[in-house]
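Below you'll find the structures, each written out as structure tokens.
Read-outs: derived from the displayed coordinates by stated rules, not from any lab. As the structure is a computational prediction, the values presented were derived from the model and not from experiment. Cβ atoms are built from the backbone, for glycine too; each structure is taken alone.
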Structure P
Amino acid sequence: MSVHRSIRILFAFVAAAFVGYVVASVLFTTVNLIRLSEVGAEISLTDAVRTIWFDLRGMAPSFIWTQYGSLIVIGLAIAFPVAALLRHLAVIANVASIGPWLYPLAGVVAIVMILVLSYQEYEVYAFAGARGWLGGLAQCFAGACAGYLFQVLTSRSEARS
């Protein structure tokens with residue numbers, strides 16, 4: 001693999017992880033704010049924006065691996081190479097039509113595994129914004145967005161190679 005291709009893949013990963021984290025965080029906070037408003041809390045647009053910004057900064061990837069953003073980066077770093085291997089095997093098996101679905105699916109699986117493993121560790125969903133069907137679905141959507149972006153960016157780099 002060339003150095004340029006490696007750099008493009010690294011860029012695609014960083015961009016996908018960033019977008020996945022931002023979407024996950026915004027949806028995480030939004031679900032929590034919806035729940036609060038359902039029990040009577042009055043939340044202004046200013047409060048919502050401040051809360052979203054607070055959560056974006058507070059859960060961001062860091063050297064503390066238990067931060068939600070860090071877990072997303074770790075999960076995607078495991079899931080995307082597995083998806084790349086499955087994509088390669090799909091081409092060999094002459095079922096390449098599943099290729100475009102593998103990275104978004106890998107993003108969803110990464111998020112689901114984070115949520116499942118955190119539940120097993122703490123016996124409660126550690127991430128409040130992921131509780132319930134709406135929260136879980138929102139987080140899976142964020143993982144799919146990350147995977148889709150990674151697929152688009154790496155497909156473009158493959159087309160240029």
Structure Q
Amino acid sequence: MFRPMRRDKKAMTQSHMDDLIKSGEYGDLAVLDTNGYPYAVPVNYVSDDTHIYIHCALEGSKLDAIAANNKVSFTIVGHHAIVASRFSSDFESVICFGKAYLIEDQAEKIELLKKFIYKYSPDFEVGGIKYVGTDFMKTKMIAIEIEHKTGKTNIENA
């Protein structure tokens with residue numbers, strides 16, 4: 001179903017992929033929009049061993065696209081640096097493929113939103129948790145169940 005990596009000597013180990021997914025700052029969610037065009041948007045996210053979670057507004061392009069076709073991909077780029085002397089770049093990236101769905105359970109959504117606070121605003125936990133408690137209903141939560149992932153790295157001496 002998924003094409004094997006062409007340059008498999010650059011393939012990441014499973015643990016390296018898992019570490020990058022966990023530590024990544026943002027990722028690009030790619031969907032097929034309702035007009036049949038690819039649509040990729042950078043988003044903040046949190047993850048666990050089997051899912052990536054994204055929060056968004058109550059309506060919009062992402063939600064419309066997922067409602068029409070829930071197959072998505074999610075790309076995370078870790079380290080990246082141009083290495084001019086090698087006419088190349090050092091990089092690491094992971095692409096996750098899966099099916100997206102909405103988290104409907106309010107308690108689960110609140111716990112996931114708290115994870116965003118812990119990841120992105122750890123110095124403001126008290127205010128962030130209060131914010132989540134009062135404004136969670138203004139947010140949709142998308143879960144991506146990871147079905148396949150592939151990682152590639154080109155970091156010299158890594």
Inset, instruction - Rank structures P, Q by distance in nm of label points 7 Å out along Cα→Cβ at positions 68 and 132 and report only the one at the top, that is, the highest. - result: Q
Legend entry - Source structure (of P, Q) for distance in nm of label points 7 Å out along Cα→Cβ at positions 12 and 108, computed value 2.0: P
Inset, instruction - Supply the structure label, taken from P, Q, corresponding to helix-only ellipticity at 222 nm (-39500 (n - 2.57) for each DSSP H run of 4 or more, over all residues; to 500) with the calculated value -8500. - result: Q
Inset, instruction - For relative contact order in percent (Cα under 8 Å, 6 or more apart), the calculated result is 29, so let me know which of P, Q that is. - result: Q
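Which of P, Q yields 3.7 for distance in nm of label points 7 Å out along Cα→Cβ at positions 20 and 44, as computed?
P
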Legend entry - Parent structure of the calculated result 22.1, given that mean count of other Cβ atoms within 10 Å over residues 100-107 is the read-out and P, Q the choices: P
Inset, instruction - Could you figure out which one of P, Q the value 14.2 for Kirkwood radius over Cα pairs in Å, for residues 52-147 alone was computed from? - result: P
Legend entry - Source structure (of P, Q) for Cα extents along the principal axes in Å, computed value 52, 41, 26: Q
